[in-house]
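Down below are the structures I want you to see.
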Structure P
C-alpha cells in the first residue's frame, strides 16, 4: 500500500483524542506551513507508511519523524521533572525554529506545552487546591469535546480542534515575542531612571511585571489609551501573581471621582482599585503625583 502524497501525512491513534495529539498535529502544520493529511488509526501497517507518526508506535526517533512517549521508560523528562509527551517532543524539535528564538520557545514550553505534557502523562501540577477548585485547561476542553462527540463525527471534530489549537499556538508565539521586545524597552527605561522606585513608561506595555526582577521598583506609571488616562501600578513580589511589594494607601481603596481627588489632593485623580494595586488619573502628571504620594506614605 502506497500513499499518494499530495501533502504530508501524519498518523495518530484512533479513538478518543487528547490535547497532546491535537496540539502535535497543529504544531507540525504550522512548522510545515501547510495543512497536513491526518490519519487516525491503530493499524501498524497503515501508520507505518505515514510521513510522521505521533503518539503511537512506541518509538521516539526524530530523525525518522517518529514521536511517541508510551514506550517503556518514556521519552525523557524536562529538568523540572515533567515527562515529555508528543507535543513536548515536537516542540523540542521545532519550537525554536517556529518562534524565532530559544527564549520564546522556552517561555511557551513552560506556559502551554509542559502543562499539556504533564496532563497527558498523569502528572498533576495543580494538586494544592486551597479553595477546592482547579483551573480549567485546554486539556479539559478537549476531554469534554470528546465526551459529547459521536464516533461518526470524530475525524471532523479532530480536524476542527487542530485548527483551534493552531490559533492558540500562533497567539502564544506572538505574545512571547512581544513580551521579549517589551521587556527590552522596559529595562532600558529602568536603566535610565534615577529614582528606580518609580518607573515611568510612555508606552502601554502589559509586561511591567518584569520589573520584579529588580530590587528597587515599587510603582509603575504607564498610559491607558483605551480610556484616555494614565495608570499607576504596584509592582508585584517576584514570583507572585497578586501580592504587591507595597500597596497604594489604604485610604484610597475604592475611591473614585471627586471623592478620590479630595482624598489625594490630585485634581484629575479618577479611581483606585479596592485591592490597592492600581490607580488612575486623567493625566500623566496626575498619575506621577499619585505614585509619588504613595511612595511617601
Structure Q
C-alpha cells in the first residue's frame, strides 16, 4: 500500500498545493487558466510530438488499446443514457451525463499519474486517449447536446464542425504531426529532442497545479442528485466497465492498468465549458468538484487493486 501512496500522493499533493495557493491569494483563479493554456498549447504538444516522433508507430498506435478504450467509453455512456432516460430526465441532462461519465482528464491528471507509474507508456497512452476522446466520445456528446435544443443543427454538420475544431487545437496538431513523422522512419535531431523534452517536462507538475487551483471557487450548486450520479458513473462505473472490456479485448498487464486508471480519472477540466447553453452548467461544475475530491480515494483504490498487474509487467 505504501508503494501505491508513493505514486498517488505526489499527484494529489500538487493539486492541493494549487488549491491552497489560490485560496490564500498567492495566485488568482485567472492565472490558473493561463497555466492551463500553457500546458495545453505549449508543454503537452511539445511532449507529445517528441514522444511520438521518436518511437516506432506500432508503439504509439495499439489497435487493441484503442478498441478497449473506445468500448469502455461507449458502454459507460450507454449506461448513463439508459439510467437517466429511465428516470425521465430530459435530452439535455442525458447529454450532460454522457459527456461527464466517459471523458476523463487524460492530459492534466492521467498523464502525470502514468509518468510516475510507467513513464515509457505515458505519452503513447495520452495520444491514444486523445484520439478516442476527441474523435468519438466527445463528438457524440456534443451531437446529443445539440439535438436536445429546439434549434439543433444537423448531426453531420455539427460533427464536421466539431472535428474541424479539434484538428485546429495545438495538442491535436502535435499529435498528428508526431504520428506523421514516426511514419517517415527518420530520426529526430538530438537538439530537437532536448528542446522538446525540456519544454515538455513542465507539463506534469503545472497541469496538476492548474487543476487544483481551478477547483477553488468552483460553485457548489446544481442538481445534487444528477451530479452525484455523474460522479459515480465517472469514478466507479467507467473503470468497472473497462475491467469488463478486458475480458473481450485482452491487453498486456501494463496497458490494461493504463486503461483502467484512465477510466477511473475524474472528468476533464473543460466539462463545464462544453455543456454551456444546456442549462446544466451548475450540475457539471458540481460533479467535477465532487469527482476531483473523491478521486483521491477512488484512484488510489484502483491503483491498489491493479498493483499486481504493474508488478507482473516489471
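No value in this document is a laboratory result; all are computed from the given coordinates. This structure is a prediction, so every number in the text was calculated from the model and none was measured. Cβ atoms are built from the backbone, for glycine too; each structure is taken alone.
If you line up P, Q by Kirkwood radius over Cα pairs in Å, the top spot, with the largest value, goes to P.
Once distance in nm of label points 7 Å out along Cα→Cβ at positions 189 and 229 is computed for every structure in P, Q, the highest value turns out to be that of Q.
Taking relative contact order in percent (Cα under 8 Å, 6 or more apart) for each of P, Q, which is largest? Write down the numbers at each step before the final one.
On the way: P: 12; Q: 33.
Going through P, Q one by one, relative contact order in percent (Cα under 8 Å, 6 or more apart) is largest in Q.
From P, Q, which structure was distance in nm of label points 7 Å out along Cα→Cβ at positions 237 and 253 = 3.2 calculated on?
Label of the source structure: Q.
Quick check on the output: -23000 is helix-only ellipticity at 222 nm (-39500 (n - 2.57) for each DSSP H run of 4 or more, over all residues; to 500), derived from one of P, Q. Which one produced it? Derived from the structure labelled Q. Each of P, Q could give FRET efficiency 1/(1 + (r/R0)^6) of positions 13 and 245 (r between Cβ atoms, R0 = 35 Å, to 0.05), but the derived value 0.65 comes from Q. Structures P, Q were shown, and mean count of other Cβ atoms within 10 Å over residues 93-100 at 17.1 was computed from P.
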